[in-house]
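What follows draws every value from the coordinates through simple rules; no lab data is involved. Remember, predicted model here, so these are calculated numbers, not experimental data. Cβ atoms are built from the backbone, for glycine too; each structure is taken alone.
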Structure P
């Protein structure tokens, strides 16, 4: 998002936050419109319409299969349905209004939209009449969401999809290998959270408007954080007042985020490591400087957007969860991952790491503790890497952190009994703390090589340069 867009969203958030009646529906309309407004430009341009529309449809269908039967009544949810269909129709009618500042794409013809809405509505009506859904249907939805996420995150699969679409349209493929689907990485994990909680029998009863607002909440659609539905809905139903304290709280977060992103991160971008800088760097010291600049840039960029999201949410009376807690000042890798992208780490801990660990330790012949730790940590970090993109680089990055977490865990157990007595003095504690921070920051920074550079080979060559070997 640009500064102008953030300013517009802040004004809208203040207006919606002040509403005493119809607040949920107004927020739903705004969040749905923002899906279209912020959707990145790409070819074919109709994707700029169909991808946000698909987000709305997938979210609505997910609500139907996860909501309790008594929550799916037409009377209670018709207003939300009308708002969503109204937004889709309004955006489609932009072909006549041609507000390029809002949606610079000629949308599909209205009859095609009507046909798709009719088909999806028929599917939704049929699902709503089925009552409670069994485990098979819910697991099928999980597989479908993960498959769709893998499709857009795998360059080869995305390229195949673009080629297939070009063939159907009788045109040449443009050579695209990525699908820019606004916020779907976060949308999919929110949907998976609700499905997993429905499988576990702990998902609260929520209306369509509450569920849609949770999934496509416009302050958090582009960069998180990943909230929990029960926490979000509680805040939505009991909003914080926008009093003097609220204004200060929201303003500080938004302006802090703006400073982090558009001053610090954008300034660091001039010297942050990239493929060209890594290839042309003439000295080890300068390459370390470039790498540190990249490490700081990725933090200030990401945490800046998170601060902006939290500030916009506060204007709406909703307190979003924190996503960063001074991660580069943590003295070991476990603490780092408890303070970097906190909500994503908690999501994987709840729905993958903990279940996998319990499964390995609760069998008739439990897997040994060290094997359980190794497999669980490596598998979790590889999946986090794949969440960013299905490429070799992200797999290696996941292995780097998974192995690092295992080594740190084993070292902590080894050192606790042998060195704890030597760290009784304040100076010794500070020395160990500083050494831990230094080692953790450098380990994490070396891992960012797999983000900054295009291939594992180029990252490995950069590591050799940093070690002074090349």
Structure Q
């Protein structure tokens, strides 16, 4: 989000809080979030794609709600009205093509309204079909829906596959297929949307999903303060805030103002300033001095923290203005004495998501199926596989795999080290000063390990990463 868009969102949030403290608040949040995902979607070289991608977000969200909606629960009037409101909103956005030759709410001019109406009719038919399926059939559809989201995610995150996707879309729209590129498909917010949807689909499978109306489900998935950069909230917690009356009060506005001010300072002052000297794919191959390269590595470590945590502060502040208490996502991660605590305090909601839906289930399964497997072997497998998946969530590339391996191996080594430290607890307890020294050393080592790991994250190729490591540690050349 740009500074202008954030300021507009702040003004919109204040207006909604004062104008709709109770009655109409849900509708105001729904309409504003729908319009926001069209407005935030960046332009793409493929004709009309900046309109169809937000429309696809709405479509798969409504389809996911239909799949997770209990079959014994009848469709309420509120759900039908929400469906109608969505259709009207999308058609109104499409109708802006007749007002402007460029785009008002969309990055470019929307498509012909008849094609939008046809697309909405197809989407409505799919939703109606799913709502008529029996509970037994839905149990078969649930894993298919999760698989569809994962496949789509892999396509969008894999440059070669997204280039093929671009080729297909260009052929459909009659554009030059020779210009197809993986950069053509920029689906804003899909990563976070997919994780929220998978969370609800998995919880529906396990019988843990609370009932949510269509407007509640939609607002949860596309809530505009958290749409682009998280945090990944849980639907049960979110709708509790949404259902609670929320009259404007000085305390909420004071806390919101504080978080917004901190977030804006982190992002647009600290992060953007550090970006001038931080390590990136362009300057990594140009620097010859190890000393300057260390400065660039540390600059990037703090840049990514201030950038990401700044956006989180902004999202939490906007949520607080609207009466929604979004979860914390960062808690001084660079001051933690080991990698486990780092990951418990860095992108907290993502860590919790992977722990709940991958790490814990696979650990239980390995313990159940392979009872003779050593505990350390289970820890090694689960930690490395979890961190590699988190790396792949950012993008399917060798460098993101390397970043995941870096943290997975680091977590396993730290686990073994922690076991040894526990065996020395008697010595440390009798020497408090030594315990403090060890803690400070651990913080220093953890921070530097994480900072070096960002080299894999920020650079495009393993060869360039290896080049940087060789310059940083010339003794190993």
If you rank structures P, Q by mean projected area of the Cα convex hull in nm², for residues 397-460 alone, the highest one is P
Entry that produces 3.1 once distance in nm of label points 7 Å out along Cα→Cβ at positions 85 and 101 is calculated, selected from P, Q:
P
